[in-house]
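The data blocks that follow each hold one structure.
Since every read-out is calculated from the coordinates, none of them should be taken as a lab result. Every value quoted in this text rests on a predicted model; they were computed, and no experiment measured them. Cβ atoms are built from the backbone, for glycine too; each structure is taken alone.
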Structure I
């Protein structure tokens, strides 16, 4: 089963590349789905991510005041979360191999258990919440460490939702899915 993942990742990257001109419009539709989640109004600390060119751009959600937005920073094999008040505070990653990623280098460190809603990227999802990531295992480790209080939602484009995915024991699902 692990051999299927690289092939599927390659297929999804090729599909995302062909769809790139339409992704900004679809990103706004994904943001609308996030805003429609029943727990959005009460989420005080929201985990976001700086989008790679083929990921939903959720940065517009930061315009909504009254919340704390946290972004991941790669620290070795793990993600640590920092409060960010403006997108301009995100800088190019210093982690090897992820130059397109922008991440916080400062800002208050936020414990995972403080995050009310964590929005999770992926190359593919199923409607049941199974997720195919980019292969680094960062979000799988985060999902494994989360407490029961944090709500998780995958975010993707509609064509990234598949019937099934090749899964391994360490692959953890998200609870909800926002796709457009």
Structure II
């Protein structure tokens, strides 16, 4: 199982460009659909925890999933699998980049990767919104946060903390389902 965790996250890390957000649909497909290590709800919980934790999303997510499945050894091998490809690729690129950075093929390659990365990020957003039981309040919140962070440069951490606080307060204030049944 440890080897399977390492191999899965290594392949995800090796073939996903654009960072952690672009990896979300690929991690989901592997972890939920292919290996059935987590349910869809558990995956969304892992994603929420990973995004609200400091650090790189892919490393946080792989570490969380590995720990959930195999404890500390699972966390270590999953995280190594996720970050090792990037480390190796960046090391090679940094070593040889000065030699080919102005080469027309390299420039075209990087220009071609950008739309694919944007598409992967868009796909992750689409999948997450489709599965979160969308309503008007949630849609307006998404749009508002996107505008405040994207155009006005507000700190996204404020929204993560605020969203968590509002959710806890809302949950405490709404009547319990068991209380409704007993009335």
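Calculated for structures I, II, distance in nm of label points 7 Å out along Cα→Cβ at positions 118 and 150 is largest in II. In this comparison of I, II, the computed figure 1.8 for distance in nm of label points 7 Å out along Cα→Cβ at positions 6 and 134 is attributed to I.
Highest-scoring entry among I, II, by FRET efficiency 1/(1 + (r/R0)^6) of positions 14 and 158 (r between Cβ atoms, R0 = 25 Å, to 0.05), is I.
In this comparison of I, II, the computed figure -6500 for helix-only ellipticity at 222 nm (-39500 (n - 2.57) for each DSSP H run of 4 or more, over all residues; to 500) is attributed to I. Structures I, II were shown, and mean count of other Cβ atoms within 10 Å over residues 22-29 at 21.1 was computed from II. Given 23, 18, 17 as the derived value for semi-axes √(5λ) of the Cα gyration tensor in Å, which of the supplied structures I, II does it correspond to? Structure of origin is I.
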